[in-house]
Structure I
């Protein structure tokens, strides 16, 4: 998404050639392939662990750090490996997104009209907000000190990075749609003037 925004704003005349169907297929294949390999690595690692502390997780999904806590052996190396691979992948994506947005913001600040800058920022900021929410809550979830860890806090943080972004994505990206704005305004007016 960051690359799409970068090309649309910084190289608009080359958009068709840089983001043609072939480039989109390559980017989708790279994203899916990386996600699949990442999941495969952690799934193989998880299934090779002997579990001694039961098999019940106090989470609504099987999160890898939780499974590592149930392992019999001292799994410091596995935890370190998990954190290293996750940090490298997350950091690489985050750097790419930030570099794209630095270029975008540099180009936007050169736009002479206030309306043009506002329109461009309104298309970029929702994506940046969602990415920041996911990355910051995931970093907090996996790197917080054990002294502040509690099952309820862990559950809230897990919901923040796994449920909230996909749930709010359609709302965030569709708020630029005038029809949706009109429908929400009508709903709010109806709710105010027709109390139950």
Structure II
């Protein structure tokens, strides 16, 4: 989710980025959490030889090797869902992009994981921006990456999405605002 305020002035563009707070992340964390508990309860049921979940008879699942594997998947899933919940709680990946034509400065700010490098701030001159690039990864899970090509620093990604139209529109508006060309790879 992003918010763009082109209306602050014709010289200032600020875009807020809310990366980890997407609805899909909440859904995946919840589904993974429930599924993991299911696997873990089935593994424990097979060990205790009691029905903790009424859908499965514990006599049908032997503890070695099926119950151990189910327990392992359950524990692994709980760790992954905990990781997803932490990224949502800490708001990892959120921040803002600030383009100021009047001062000629670009600021890109993102939040990372807690610790020494929690806050990531990149500042550079607007005149160092060579182009805007769209990298298209085709396939089953098509992803498009919008990035800035900076002289001497390489490519700095701004946005990743599967929506072709959204990334094309943003690239066109940003290229027009910055007065730089667009390249598609």
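Structure values in brief
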read-out: Origin of the value -12000, where helix-only ellipticity at 222 nm (-39500 (n - 2.57) for each DSSP H run of 4 or more, over all residues; to 500) was derived from one of I, II; value: II
read-out: Origin of the value 19.6, where Kirkwood radius over Cα pairs in Å was derived from one of I, II; value: II
read-out: Given 16 for relative contact order in percent (Cα under 8 Å, 6 or more apart), calculated: source structure among I, II; value: II
read-out: Which of I, II yields 16.6 [mean count of other Cβ atoms within 10 Å over residues 106-113, calculated]; value: II
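Throughout, read-outs are computed from the coordinates displayed, never taken from laboratory work. Keep in mind it's a predicted model, so treat the numbers as computed, not measured. Cβ atoms are built from the backbone, for glycine too; each structure is taken alone.
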